[in-house]
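Some structures are shown below for you to check.
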Structure I
């Protein structure tokens, strides 16, 4: 069986979230279940069983500012329990730009903690790619994955030069710019995500059973025969880097 990876999915946003979780687990799909704020991480720990394949990330989504304040105490309480932080980052789209300063303050804090604790980050960067990169470098973050990147090619080059990864999702295949980003990626820096239930395949919201089709679509555009093997090896390499960083402490 192929070792598929889904490196960014919001399992809790599916109405049948328990079924979705068990689908990933039973089919041995290596899955990063991102959360939008620490309270959701806490609830998810209470709701879902431990899994070798589905890992729950501790997050604070920049879109949550104005909906739910960042609970720094709860974030710090669970920080030591996780390998991954996500979804975290900045969002400068029209609806959220008014919260820019508070977003930066929170994201800078999260990056400082991630750098010290050697966490892998799954990062939201819509319309804020340059500031995200600047804060990551300022905090000396070594382990970052840009989720659904839509920024400039110049900034992408700087992201890759910094040693960071991208997680690509099928929604990127629908635009000329998305295809340009995908084709420019070195294979060794690619991870694959669904961003379910926000991602889509065709006109349908994506579900885990679509993952083989997602990989096939990327294999065609990247001209790779077994992308699942490439992505699995990339994830392992990222985790080896994490172990090496932790051993430096």
Structure II
């Protein structure tokens, strides 16, 4: 599962990074501010690139709302958690099947948080992809699905898959990981006309080959009434200070 992410880059940094894949710029009507921690349960905006318009970056409320729930999206979200979609079952679930065919997207991030369990205590770990330019986390792209609420409002979900060896050690209870796509598959993910078999093959083989790192951070991430969208929330802490 992936219910918390970061996107700390400024607009200009993101647009510059995207040049090697897409000539994508932020939609002029979309509001964007960098964040250290976005909690999915707030249904805040993810930043996405859609299949039908790869030259724009659009905001999309986190938590996909299918067509049949458009008249009451809040009621739907109270009953259904669609922050994530299991890649193995997107063609079986009514909430995701239509989007899996023709409304796939890429979701921008430069970090995410996963729970690590020790002695029945959940410890949040910050996961990131270091680079020479951004040692604390370069930009990467999740595989996602989206849907339109109307012509200007979108909702989205992040795909997850069975954890690899590294993330099985981090997310050591449910052993899942978000599907971060390798840069060689970004264009393929947004290609129109792909069959169900082709999409399943992409999800099975498309996880990035770039190295991830992870370390424990403050359990403030889990506390109510605390503004965790602060720089300290991605600071590494010693595990013994968490209890």
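Observations
- Calculating FRET efficiency 1/(1 + (r/R0)^6) of positions 147 and 235 (r between Cβ atoms, R0 = 35 Å, to 0.05) for structures I, II picks out I as the one with the greatest value.
- Taking FRET efficiency 1/(1 + (r/R0)^6) of positions 91 and 131 (r between Cβ atoms, R0 = 41 Å, to 0.05) as the criterion, the highest value among I, II goes to I.
- In this comparison of I, II, the computed figure -0.74, -1.04, -1.25 for log10 I(q)/I(0) by the Debye sum over Cα atoms at q = 0.21, 0.25, 0.28 Å⁻¹, for residues 59-106 alone is attributed to II.
- Among I, II, structure where mean count of other Cβ atoms within 10 Å over residues 35-42 as derived comes to 17.6: II
- When distance in nm of label points 7 Å out along Cα→Cβ at positions 67 and 187 is computed for each of I, II, the largest belongs to: I
- FRET efficiency 1/(1 + (r/R0)^6) of positions 83 and 155 (r between Cβ atoms, R0 = 25 Å, to 0.05) from the coordinates reads 1.00; which among I, II: II
- Structure responsible for 46, 33, 29, with Cα extents along the principal axes in Å, for residues 99-202 alone calculated and labels I, II on offer: II
- Parent structure of the calculated result -13500, given that helix-only ellipticity at 222 nm (-39500 (n - 2.57) for each DSSP H run of 4 or more, over all residues; to 500) is the read-out and I, II the choices: I
Values quoted throughout were computed directly from the atomic coordinates according to the rules given, and no laboratory measurement underlies them. Quick caveat, the model's predicted, so the values are computed rather than measured. Cβ atoms are built from the backbone, for glycine too; each structure is taken alone.
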